[in-house]
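Next up: the structures, one after another.
No lab work stands behind these numbers, since they all come straight from the coordinates. In this text, all values refer to a predicted model and were calculated from it rather than measured experimentally. Cβ atoms are built from the backbone, for glycine too; each structure is taken alone.
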Structure I
Amino acid sequence: MTTIKRLITAKITQKLMPNKAILLFGARRVGKTILMRQIIDNFPGKSMVLNGEDSTTLSILEQQSISNYKQLLNQVDLLAIDEAQNIPDIGKKLKLIVDEIPGIHVLASGSSSFDLLNKTGEPLVGRSSSFMLFPFSQSELSENENMLDTLGSLETRLVYGAYPEVVLMTDNEERKDYLRDVVNAYLLKDILSVDGLKNAGKMKDLLRLIAFQMGNEVSYDELGRQLGMSKNTVEKYLDLLSKVFVIYRLGAFSTNQRNEVSKAGKWYFYDNGIRNSIIGNFNPIALRQDVGQLWEAYLIGERMKQNHYLRLNKEFYFWRVYRGKEIDLIEVSENQINAYEFKWGDKVPKIPIAFANNYANANYHVINKKNYLEFILSEQ
């Protein structure tokens, strides 16, 4: 099987230091376990690998005492815990290990930030570094394919996404089955396993509505009416979906200029394949009515991956005025504003006058099939 090197590997290795914890987040099946194995294999010392879904792991970590952990980790240089969010009080346990076991390196992964992020947040302040792993980025794939391959794969990736196993498959029926399995067996399971949620049907209905409205502004009140639930419940469910890395929110960019939308939000899926599986539509691009949505989600997703992996510290928004003029993506970094409009076809729309007047120093770009690779592979 082809091994595709992850962009984030070197940065994790660099941050893997004695008496510090590395927290690796990401959806199920994006390659966290394989990445951890690669880091462990290249680590010069002795490693211990545990899995938070294994009852033996839960048992040996249960006694939260220095003496227990010193005995367990005797002569161990690296403790690696996969699916760590399943371990009760994982934050306190990692803090005790990091503080009390001299020279120990800790690497922990989680497919949900419910427990791992929330419960390690406070105990591990100053003792940890967090990283996100996404489905493959084009920067990662470009290491193993030439430009002709990349351009030839574009429409497939818009429809089936870039989960590692999906990319390595060659049969579309296989891809469909795999993505359906990921949605039903992993993503929904993760969401429903927390917070006492029992209503899988409502959650799946909400996901479908968000999938159909991807890239459009979403009204929580309207979603609530359609689903027969309160606005607060809708917001809670969307928050949970973001914490298992299924979807993310893009907020509105505004500096309190007149007529600018400031409180609205758009929701996107981290991966088009997951989105298309949820709505049950794997039709090729030529037969679709939602190409603009897929194109927009793909380009924003690729920029987010680059931003995270290269630690560019950009913030992402969309922009719109109440009369309807809008821009797909606003990137803000330090004092610089870049505005991007995405077009699948060859149209080159002009910058909206209101935006040009309000942000005279902003840069405006139209991204299409001719220049998209430069855009998504940029390291700036």
Structure II
Amino acid sequence: MIPPKHWDLFCRVVDNYGDIGVCWRLARQLAAEHGLQVRLWVDDLIAFRRLCHDIDSGLATQSCRGVEVRHWEDPFPAVEPAEVVVEAFACELPERYVQAMAARSEKPCWINLEYLSAEAWVGECHGLTSPSPRLPLTKHFFFPGFAADTGGVLLERDLDARRRDFQQDARAQTAFWQGLGLAAPGPGESRISLFCYAGSRAEELFTDWSGQETPVTCLVPEGIAGEAIAAFFGQTAPLAGGTLRRGSLQVRILPFLDQDDYDRLLWACDCNFVRGEDSFLRGQWALRPMAWQPYPQAEALHLHKLEAFLRCYGQGLPEGTAHALWDFWRAWSRGEGVGTAWPAFWAQRTALAGHAEAWAETLRGNGDLAARLAQFCAVRL
């Protein structure tokens, strides 16, 4: 079936990057691969610009990469609602817009795009509806996930080809590192990207890496892991472009990369520490060993998400590799025993890299989120 042509996608930036990261990838994919007219409403254009440097944070209306970008601000303007309305992560739509939705003779397909999770209940809730108690509108819940009974995950059609071309092109990799002010990795050097939440015990990793016989370069976005850097080096983290060294370790502070360059960073590194949702998924598509830190929640609810994904991701791993993965990921997310669990995890890096390729193949078999969402809406209009 042919999906509806006009889409409105609403995003409130909650944790600075993850929400808009997912929404921007989805908007671009719907426009580029499905030929849809997408209007993306974002309340924080400054945060958005860090992920896409083409965005002008001073413009209320602009076109970028085939998507109409609108600044979501109060009072909300009088606009005609699209055929499909996506509220990302339960952001509350403007009342004026909702009333306009209800006034349409043909009601829009209203989607609540939920957070990605491997928890078992996701498949049971995917596609459920919630009629409005006061208006002639029905909301549909669309759950991304890792199983066939969910909405799948974001995957652009050309992503695998772009990654493969980059990883097989030594010149492209050297040019990428030079763009970050670094030479290509030296003999035996490990390069590790670190994107984590405040309070992470990265200083325990720094201790291990500084004592290695071979060089370790840790690449950290500006503003990330400041507490750990201060604890280990005894000084405030430098600005982007700065480097701190101790023993075999150098920590390089990177400018905040746009999405395309962040993908290249993940592809170029030997191991990636990722967090939340957007970088978490991109880490999986990089086919590299990775460590995930879910978004911290009250009452340690995020640890349930971690365990659910470990049960899913760890299937098929040899026992020793599985235990090394589980032990380190749990230590990293709990902030306990990080330095103790790291050596066993790193010793399994070859097996983990092979497993990452097999896992990505499994994900591909479930279909991609953008295509599933387009067909989901086509059936309901």
Structure III
Amino acid sequence: MHSNPIFLDNNGTTLLDTRVLEVMLPYLSNQYGSPTSRHSFGRAARQALDQAREQVAEACGAHPSQVIFTASGTESDNFAIAGMAGDEQKQIAVSAIEHPAITRPAFAMRSYGHRVGVIAADQFGAVDSNSLEVALEKPTSLISVMLANNETGVIQNIAQLAEIAKSKGALIHTDAVQALGKIPVNFDALGVNAMTVSSHKINGPQGAGALILDKRVDIKPLLHGGGQERGLRSGTENVAAIVGFGAACALIKNEMEQRANITKALRDTLETNLKSLGASIFGDKAARLPNTSFFAFNQIEGETLVMALDRKGFAVASGSACSSDSTEPSHVLMAMGVAPDLARGAVRVSFGANNTSEQLNAFLAVINDEVNRLRQLTAVTI
């Protein structure tokens, strides 16, 4: 095993930046007021919240008044689906490659009378305009298509899809959790009505997310209570985590391009080596996030390879870390028409800016050995 385990699962979560932690620490100790309180402790918390709101808005190409803080990307997605679904006579349409934080709440809305339509993806993992137009033949209140996929890293043309949705009178939401911090994200330019972002994917803390919302949209609150976040998301705000989220967003502005260059160089080197080992790489013909590689080897189970690599000190994922309870092949690969046996072999490596070429070289040596070892075992059992 590698002496210090190496983390190559940055689409799952990221290392908390020490600069972010430093900004958070006062709000975990002596600055503990509630932002709704009118005394000096409360006012200090409110000011910290306002600053974070401005930082998140700037990173997202939005206005601070459009930022509603939540506890996670999953909460933001649920809030958007349940709160924007509108008329029960109309369908909710989601793409076939969405994260479970979109698909599960969408299908749960069937119990309230909503129909759910699924927008197809092509073999490259892209949701095309024709698929959307087919879905919109039925009266539709809301569509949701992610900006960048958590498994393949494939980036969607959301601005084009938003135009089509609006021409049919549908609202559009995009889950931009994986995109923020890796590619430029601009709420205004995308033309969507709502957008989900999350702190812990951008070297911020877990426990903070946001829904960026066009204020003209009439959304129903998911949580009812003290009326925080303009009455749209009740519950005392997690000030320390939100301050950290803001600080992480501020770092994106100056560092995103450098991070993208570092991770893309690592990813490209990895994939050159994977191809020489005979791997299939998914989504590599489409525009992708710079840090993400999703691949499989014939006749090698993804879970088996992930565990073998873990024993050697490398943390990678099989498909989505957020739905790791499933032994089913990736629904994203199924939507792309990948054969189920190959899809079951899928492994995701997602780099962060703190990963190094030395770590990659060590990983390449190990994956080469493990793939050859597993191939020999497979050959014996066939």
Identify the structure, out of I, II, III, from whose coordinates Kirkwood radius over Cα pairs in Å, for residues 108-211 alone was calculated to give 18.7.
II
Highest-scoring structure on FRET efficiency 1/(1 + (r/R0)^6) of positions 220 and 340 (r between Cβ atoms, R0 = 30 Å, to 0.05) (candidates I, II, III) is II
Work out mean projected area of the Cα convex hull in nm², for residues 52-155 alone for each of structures I, II, III, then name the structure with the largest result.
I
With mean count of other Cβ atoms within 10 Å over residues 76-83 coming out at 21.0, pick the structure among I, II, III it was computed from.
I
